[in-house]
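Next up, some structures in structure tokens.
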Structure 1
Amino acid sequence: MSKIIWIDDEVDLLKPHIVFLENKGYKVSPVNNVNEALEMIEKENFQLALLDENMPGISGLEAIPMIKNIDSAIKIVMVTKNEEELIMEQAIGSQIADYILKPVNPNQILLSLKKNLQEETLIEQKTILEYQQEFRNLSMELSYLKTYQEWAEYYKKILNWEIKFDKVFDNEFSDLLQSQKEEANIQFGKFIEKNYEHWLNSSDKPMMSHTLFKDKIKPEVEKDKVLLLMIDNLRYDQWKVIEPLFTKFYQKTSEDYYYSILPTATQYARNAFFAGLMPSEIEKRFPQYWINDNEDGNKNEHERDFLEDQMKRLGLSGKSMKYLKILNADFERKILEDFNQHKNNDLLVIVYNFIDILSHAKTDNVIVNQLIRDDKTFRSLTYNWFENSSLLKIIKQAAENGFKLVITTDHGTIYVKKPSKVVGDRETSTNIRYKTGRSLTYENNDVWAISNPEKLFLPKGNLSSKYIFAKNNTFLAYPKNYNHFVNYYKETYQHGGISLEECIIPISILEPK
């Protein structure tokens, strides 16, 4: 039973309201002055205080910090007949939970109590009930998905449920949803195998890494000053969670999805985005820049060169462009301090590597591994980082300087659980979700194997090179030191393969408020 203290100098007149609330299951303690109320709050544990704003002696506004000093967790609902905006602002600024105007209606009070004391329980009950009703529809719909549009919409339905379940304590239904997503990923792997090559040779295809700049960003640069924010390794669910942080300064004008090319890895997908070309086309056009998997060197060192070349091909060479890559917090702060130096560019590109660093840290850092236990905690930590980052201050500066904002990514990432054995020679690439090499032995059901990489516009390290892509939540493990390898990589975040999380990713366009 929730305990309420009602502080009002005319509390005796509120007896009918108190009886009404007690009949609804609340225990209400009435008191007619602040001093007596403070003594009661010191002795008893109240969940919420109904507080009259206009009382003789200590007023309601003056009482708020006194109450919070005794019990910081207590929620305060201000009750007043004063409609002055200044009073409302002062009360809200004091972090009250709600604001009710007199004369009060019993149901109005009841609604405020439910919102402040039972919201989590009510949301949980409603979410579970709605998912139970939707479960069968999601299962049936999976059997009929045939197009890339249908797959994208289905995936967005799944991740919307995931985000809703972040607020639900009961893990039973969350686990059921995860099972549905795993089954969806199994079918999605088959869909990609059947359609991917066709997409690359047809006009009937989704927006993809190598077409995204031309299709979505070029039209914006032609019209407006644009800040292009490329958040490396950003999944669609993470974007939906952090989106409210950006819409403090911007309003969203469009949101779309696109499909990352394979491999869903930075070396391939992000280079394809900036070049507007598939990897084998980049290798032919820029043989001095392209570095194969088995070769040493920074494989994303020439993104600026690729973008400048693409802008020339698209007729944007007259537009001024600045490219910045944020790899640490110090450089992030420096960009904020030096923003005025960049504000006159037609296109300001910021590559932001935090999420990629965080996902790799789960593999290599014990503390981060404990912090990120699943997708829910990964979303939460992503939100907390962005909320307190200098990047948001950069975004605020961009809005104030009239930049349109385009937010996207190069690929997503998946929480891997199932090891699959693969054998290769010394030239085989080391990625956990895809491999390229000459002599590859693998478990057929777990991967999509490509014997002719040129058909997928992928470079060949040598004449007999092939590629394999892990599907669903599989990761590729060598038989040598197998148990150590599996224990090291199991339940970590990896990318490069085929899954909804890696392949279907967001592109949003926003305008300054």
Structure 2
Amino acid sequence: MVLSSCKKDFSNLDLPGVSPDFETDVAYFKTYAKNVRLNSVQTDGLSLYQLGKYTSGVYGTEESYIVSQLTLNATSPRFGLYSQEREMADDTLVSTIDEEELVTRVYLDIPYFTNVVLDEEGSAVLDDDDTTTYELDSIYGDSDQEFGIKVQRLTYYLGDYAAPDFTDDEKYYSSNPTPDFLTNYTSDVLADKGDFKISNETIKIYKEDDPDTEDVDESEEIEEVLTPRLRLDLDTAFFQQYIIDQEDNTAFKNVSNFKEYMRGIVINTYDISDNLLMLLDLSEAKITIEYSYTSASENDEGVVEYDTTNTSSFDINLNGNMIQKTTTTDFPSMDTSDDTELIYLKGVQGSMAQIDLLDATDLETMRDENWLINEANLTFYVDRDDLDGNGVIEPNRIFLFNLDEEGIPLMDYAFDPTATSVAYSSRYVHGGIIEKDDDDDAVKYKIRLTEHLNNIVRNDSVNVSLGLVVLSDINAVTTSTVRTVSEEEVIIPAGSTTNPSGTILYGSSATVPEDKRLRLEVFYTKPSN
């Protein structure tokens, strides 16, 4: 214990329900912090995927591309009106002519994260067509620049189960041992656009004109408005050959066959002149194939009429195993001692911290004196000197979890009555939310762990090591496996592996100024002597 103050004797207070034989106090305890560098993180099954390149003066350069399997929107699909088998069964029947399906357009569609633009009164701002306008979210850097984006066919089969026994789920990592798909396992180039530019414009789909209504042109009426999205035209000849012309192929009979047949795609960026990093939700990502086909029918006079204006579309989902591959260069050297001066927190393939709260002597004192913990806090102060001007994306929140029990949250997480669906403010008592000064600079993060410490002191629970990471959505605490530089596997919240932010915090070393030093603050009640 390094400091004790604010001592009060309850015997001097006339409070109902409070025993005169107890006193309250506050104490500060030495806490130990250790940096842990992450060599790779598990990136299959994430909620978000990172695409692009970002460089900061602290954490070097991070560049990511996306690998995804493809799955059918419907098995045994029918292109046109009839299956290929029926089309070729009897060419003497009008209904079984060769429909001559022809791909007219193919595009990749990945919605951006967006927010509705509001005016001063809180109403949605509308464009000239009276449709909602949006601003883009989760895009970092210069979104106005032109850059290159490429889509290629994946030739590597992303299996679900790990060799050699094929009983455990396969895990795919951001770097080794996962293969470098971009270099070694790609073939056909499906798209290569060197002047791609992100847009916050909505996509408006217009109705088809009805020839029976001569006074109205329905093609000028909006049928549907799509939110802003990454939309990229793909090679029509490829999808003609490998999808539309393969109607009735056994590859389309089930999901497994199709995964083996198509394998997937690889999406990467290039020629990014300035920082540009996109966080993308692939749950609604798809490839849409638009095609035309011929139909035939007999008119009232028995004459066969052919219609070549029929159109339809077919969707292929980005689904199954999806992986983010990340390359990190010029990552800083970190003090990895048990009592570091600076704590480096960086999401994705970055770094975390190990926090150890108490030594055995302090814990024994608490237990022997029968402390009741009224409140316990860890306050992490931000090292602005090393962050300012270095282009680091700072986190809105940091998160403390049980490092020894597979990444589960602390008891305070479950006991916090302020849980809401709003991720930023949810569980604000447990905390970890950024606190800023008048200049809008991050100053500190405070985490309350009262229930956790009480469980250790009063229930003889094990004083486990804790992990500290950056995290945006405190409501999403599913876990992922990460590998440290020593190849040790650690379980952490998956949200940290999708979060590109980072910060530098003051640690617990005696070289840190006392007003910035990490320490455990404890307000407690104990029996009077």
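Of structures 1, 2, which gives 17 when relative contact order in percent (Cα under 8 Å, 6 or more apart) is computed from the coordinates? Derived from the structure labelled 1.
Structures 1, 2 were shown, and FRET efficiency 1/(1 + (r/R0)^6) of positions 25 and 185 (r between Cβ atoms, R0 = 41 Å, to 0.05) at 0.05 was computed from 2.
Among the shown structures 1, 2, from which was the value 0.60 of FRET efficiency 1/(1 + (r/R0)^6) of positions 425 and 489 (r between Cβ atoms, R0 = 35 Å, to 0.05) calculated? The correct label is 2. 1, 2: which one has mean count of other Cβ atoms within 10 Å over residues 217-224, as calculated, at 16.0? For mean count of other Cβ atoms within 10 Å over residues 217-224, the value 16.0 is produced by structure 1. Figure out for me which of the structures 1, 2 the number -14000 belongs to, where helix-only ellipticity at 222 nm (-39500 (n - 2.57) for each DSSP H run of 4 or more, over all residues; to 500) was derived from the coordinates. Here the read-out was taken from 1. Determine which structure produced the value 52, 28, 20 for semi-axes √(5λ) of the Cα gyration tensor in Å, calculated from the coordinates; the candidates are 1, 2. Structure of origin is 1. Looking at distance in nm of label points 7 Å out along Cα→Cβ at positions 65 and 81 over structures 1, 2, structure 2 comes out largest.
Where a number appears in this text, it was derived from the coordinates with a stated rule and is not lab data. This is a predicted model, so every value here is computed, not measured. Cβ atoms are built from the backbone, for glycine too; each structure is taken alone.
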